[in-house]
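Where a number appears in this text, it was derived from the coordinates with a stated rule and is not lab data. Here the structure is a predicted model, which means the values were calculated and not measured. Cβ atoms are built from the backbone, for glycine too; each structure is taken alone.
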Structure I
Amino acid sequence: MTTVAYIGLGSNLDNPRQQVEQALQELAQIPETSLVSASPWYQSRAVGPGEQQDYINGVAQLTTGLAPHDLLDQLQAIEHAHERVREIRWGPRTLDLDLLLYGSEIIDTERLQVPHPYLTQRNFVLYPLTDIAPQLILPCGDTLESLMAHCSSDGLHQLKD
């Protein structure tokens with residue numbers, strides 16, 4: 001059995017566009033997993049401490065036979081391969097891969113929270129997610145359409161190829 005999962009991608013270090021594009025290819029190589037679609041890339045203002053460069057963000061839709069924590073392990077292995085350093089919360093990073101949604105499951109463990117706890121608050125997640133799954137309904141019953149009605153595009157712009 002496979003599950004649809006949505007992954008948020010982001011980078012603001014070491015050629016961010018190249019980092020996320022490479023990561024997208026690597027997501028397609030995860031065992032028991034297929035890349036279904038990917039959003040356009042967006043440039044967004046950094047959320048976090050100090051002065052940081054803008055981020056490049058997007059969302060990928062996968063189908064996977066992996067359990068949620070196994071998928072998380074694969075995502076973290078890709079981050080590690082991109083030399084992701086976890087020193088400062090919301091600090092600059094070469095690559096950030098967030099498991100946003102895993103089917104209609106609600107998961108709350110020490111290592112993983114799904115839906116992602118900030119999914120509904122971040123325009124750099126909601127806009128690209130809406131690009132690839134406009135009719136999506138979150139496990140809590142909220143629709144993307146209703147979330148987008150209250151989501152500003154301030155500080156966000158879609159990149160052209």
Structure II
Amino acid sequence: MLNENLKTIRKSKGLSQQELAVRLNVVRQTVSKWEQGLSVPDSDMLISISEALETPVSTLLGENVKESEVDDLKTISAKLEVINLQLAQRKNTRKRILLWILIVLCTVTAVIFAVLLEWQSPYLGWDYTDPETAVLGVAFHSFEWLFVRAAPIIFIGAVIGIVQKLWS
């Protein structure tokens with residue numbers, strides 16, 4: 001019965017033995033043997049055949065099985081459970097990434113603040129008669145001024161974010 005169904009379904013899909021064999025990664029002779037009833041595909045190959053022909057395995061085997069609504073609901077429920085697990089994993093991954101970004105932001109802010117504190121504004125002693133030095137000194141002073149004022153806000157925001165991510 002499998003051999004007849006396989007041949008009929010293959011032809012109805014407009015596939016040659018060679019085309020089906022290519023889709024299944026087997027040689028054409030294997031498909032020919034299945035259709036002649038000289039050999040039978042294993043269970044994994046049956047699943048591959050059903051996918052290639054877009055036909056249920058039960059149809060290939062000649063059974064007309066009608067699944068009940070309970071089975072349909074179980075199948076849908078199982079698929080939804082898998083999707084929910086995948087979404088939860090994705091959410092946890094994003095949560096961990098955000099947590100590490102906030103930790104790195106805190107660390108970088110603290111390191112830059114410590115470096116600026118250690119340097120004690122060295123540009124204040126520079127000779128500003130040279131235009132290039134003056135531009136560099138103004139740029140450095142602007143960065144330091146902005147950073148010293150923004151660093152506490154950045155740091156506190158990152159710490160609050162870390163605490164929220166750890167508790168949620």
*Structure with the greatest value (metric FRET efficiency 1/(1 + (r/R0)^6) of positions 29 and 149 (r between Cβ atoms, R0 = 30 Å, to 0.05), set I, II)*: I
_With mean count of other Cβ atoms within 10 Å over residues 37-44 coming out at 11.5, pick the structure among I, II it was computed from._
II
*Can you tell which of I, II yields -26500 when helix-only ellipticity at 222 nm (-39500 (n - 2.57) for each DSSP H run of 4 or more, over all residues; to 500) is derived from it?*
II
*asked:* Quick check: 9.1 is what I get for mean projected area of the Cα convex hull in nm², calculated from one of I, II. Which structure matches?
replied: I
_Top of I, II by mean count of other Cβ atoms within 10 Å over residues 53-60, largest first_ = I
_With distance in nm of label points 7 Å out along Cα→Cβ at positions 77 and 133 derived as 8.0, matching label from I, II_ = II
*Once FRET efficiency 1/(1 + (r/R0)^6) of positions 21 and 45 (r between Cβ atoms, R0 = 25 Å, to 0.05) is calculated for every structure in I, II, which label goes with the largest value?*
II
*asked:* Suppose relative contact order in percent (Cα under 8 Å, 6 or more apart) works out to 19; of I, II, which structure was it derived from?
replied: II
